[in-house]
1. Can you spot which of I, II the value 5.0 was calculated from, given it is distance in nm of label points 7 Å out along Cα→Cβ at positions 38 and 158?
2. Given structures I, II, which gives the highest value for relative contact order in percent (Cα under 8 Å, 6 or more apart)?
3. For Cα extents along the principal axes in Å, the calculated result is 116, 43, 38, so let me know which of I, II that is.
4. One of I, II was used to calculate distance in nm of label points 7 Å out along Cα→Cβ at positions 150 and 182, giving 1.4; which?
5. Can you say which of I, II returns -10500 when helix-only ellipticity at 222 nm (-39500 (n - 2.57) for each DSSP H run of 4 or more, over all residues; to 500) is computed?
6. Given a value of 1.7 for distance in nm of label points 7 Å out along Cα→Cβ at positions 46 and 198, calculated from one of I, II, which structure does it belong to?
Structure I
Amino acid sequence: MKPIVKKREILRCTNGYTETTEDIIVTEFPVTVKINGKELVTMVCTPEYMEDMVIGYLASEGIIRCYEDIKEIWVQEKEGYVHVETDKLNPYYQNFQNKRYITSCCGTSRQGFVFVNDALMAKKMNKIRVTLSTNQCFRLMKDLQNSATTFQDTGGVHNAALCNGDGLILSRMDIGRHNALDKIYGYCLRNKITIGEKIIVFSGRISSEILLKVSKIGCEVVLSKSAPTELALQLAEELRITTVGFIRNQSLNIYTCPERIKISSLV
């Protein structure tokens with residue numbers, strides 16, 4: 001397996017004082033996904049859990065419907081390939097793999113637009129299956145930060161976790177925000193983990209692409225220590241996803257669908 005981090009000699013300058021020291025640097029690894037021998041996409045990622053990342057990517061893009069659609073998947077790490085064999089490609093993908101159409105997300109009138117596969121794959125969360133307190137939000141964010149050892153060493157990766165109200169179930173990191181979520185989704189599909197009553201905790205900004213990824217995974221709550229974008233919040237309102245951001249120092253912002261969050265006193 002290729003290394004996730006490498007040590008490098010650097011020159012560090014602090015308050016006018018300069019010293020030569022050793023730093024830990026996160027690595028990048030380009031990997032090309034091939035489906036039935038044809039190149040689909042090249043992704044730059046942290047070189048671990050690559051099979052899960054590809055499974056999650058293919059499912060969230062609607063290229064496959066479920067893990068069972070894959071006959072075989074294997075990694076050629078030295079060559080930089082992940083091979084996928086399937087005879088159950090989504091007919092939509094087969095017909096439109098070389099075309100990119102833009103549509104409104106959910107058929108309603110708004111100024112934001114996404115690609116048609118996003119509109120087809122996005123799940124609207126009409127039911128409330130998950131509720132949690134603000135104290136639980138703080139604890140889950142702290143759990144994510146405590147698990148983020150590579151970030152603590154390098155400052156160069158994003159972290160995401162699948163959780164319930166009691167704590168982290170599964171956490172993944174990657175240099176790419178989307179990759180971290182795809183690794184979680186792929187693992188859940190491969191291991192038949194039910195996602196519907198779970199929560200996504202995320203280290204980075206909640207962009208429209210991240211919000212759509214959360215929707216495709218099937219989670220109705222996303223927590224982040226960072227900010228959302230306006231388009232992400234428009235999508236969250238349409239898709240009925242609860243977004244909570246700026247979870248820091250016993251403070252948080254509830255942006256959409258606050259009915260899933262119960263305000264609790266500090267403990």
Structure II
Amino acid sequence: MKRDRRSKLKKKRRKRILKLFMLILIGIIIYLFIFKTDIFNIKRIEVIGNKNLKKDQVIKASLCNIGENIFNISKKNGEASLKRLSYIKEANIKRKLPDKIVIEIVERKEIAIIPYIGSYIYIDDEGYVLKIEEQNDEVDLLRIDGIKLENPIEGDNLFHTLADEEMVVFFNYSNSLNLISLMKRVDFADKTNVVIELKNGVKVAFGLLDNVKYKLRFLNKIINDIEEKGINARHILFNKGDNPIVVTDDR
């Protein structure tokens with residue numbers, strides 16, 4: 001009885017050792033297949049969503065390289081590196097086995113320029129500095145004057161540096177109402193009377209930066225009425241009392 005039991009235990013032990021050996025062998029074979037052959041080496045990198053950035057810029061920032069093993073890349077590090085580019089808002093790196101990488105990005109959109117020492121600072125709707133370039137009169141973006149800046153660099157968020165929170169509300173709410181696209185210029189130099197010049201030539205005396213959302217909604221309504229009724233407006237005055245005044249060519 002004791003011999004039979006010992007024999008069975010030995011057989012079980014041998015089977016366990018054999019199974020362990022087979023698992024290790026399979027693991028080694030899989031490792032060699034994945035990491036020691038060129039089957040899973042990156043041969044193609046596709047970039048989706050780039051408009052302002054060149055494909056090569058995106059690929060370089062992604063830390064993905066042609067010829068590198070597809071399992072050696074760190075998607076987390078690559079996506080973090082991509083987001084350091086000022087134009088990239090969102091980034092996603094995908095593996096497409098066996099040898100393809102897909103980089104999907106969402107770019108920030110230029111909505112305004114700010115003059116700064118002979119250059120233009122391009123910002124998006126969240127106030128991020130996208131680029132700083134020499135002034136160009138052909139740029140068709142909202143121009144913002146009267147803002148003091150100190151050594152801005154690409155990637156900075158200018159809205160975080162503004163002392164007046166109502167100014168941030170002005171930009172954000174104007175953008176949500178699609179008013180930004182109608183504005184040619186905004187001047188904050190006179191804090192008692194912000195001046196807005198619309199692309200249709202109408203000038204708006206916005207007054208103080210108070211009740212900003214209410215005044216912007218009112219301005220949006222007035223602009224729509226002017227367009228619908230074909231009114232030849234010259235000025236819209238918010239600084240002459242509680243109710244805005246529309247000055248036309250007839251007055």
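Bear in mind that the values in this text are calculations on the coordinates, not laboratory data. No experiment lies behind these values; they were computed from the predicted model shown. Cβ atoms are built from the backbone, for glycine too; each structure is taken alone.
1. Details: I: 2.8; II: 5.0.
This figure was derived from II.
2. Details: I: 17; II: 10.
Largest value of relative contact order in percent (Cα under 8 Å, 6 or more apart): I.
3. Working: I: 61, 49, 35; II: 116, 43, 38.
Of the structures listed, the value fits II.
4. Considering all the candidates, the number was obtained from I.
5. Values: I: -8500; II: -10500.
Comparing all candidates, it corresponds to II.
6. Values: I: 1.7; II: 4.5.
Working through the options, I get structure I.
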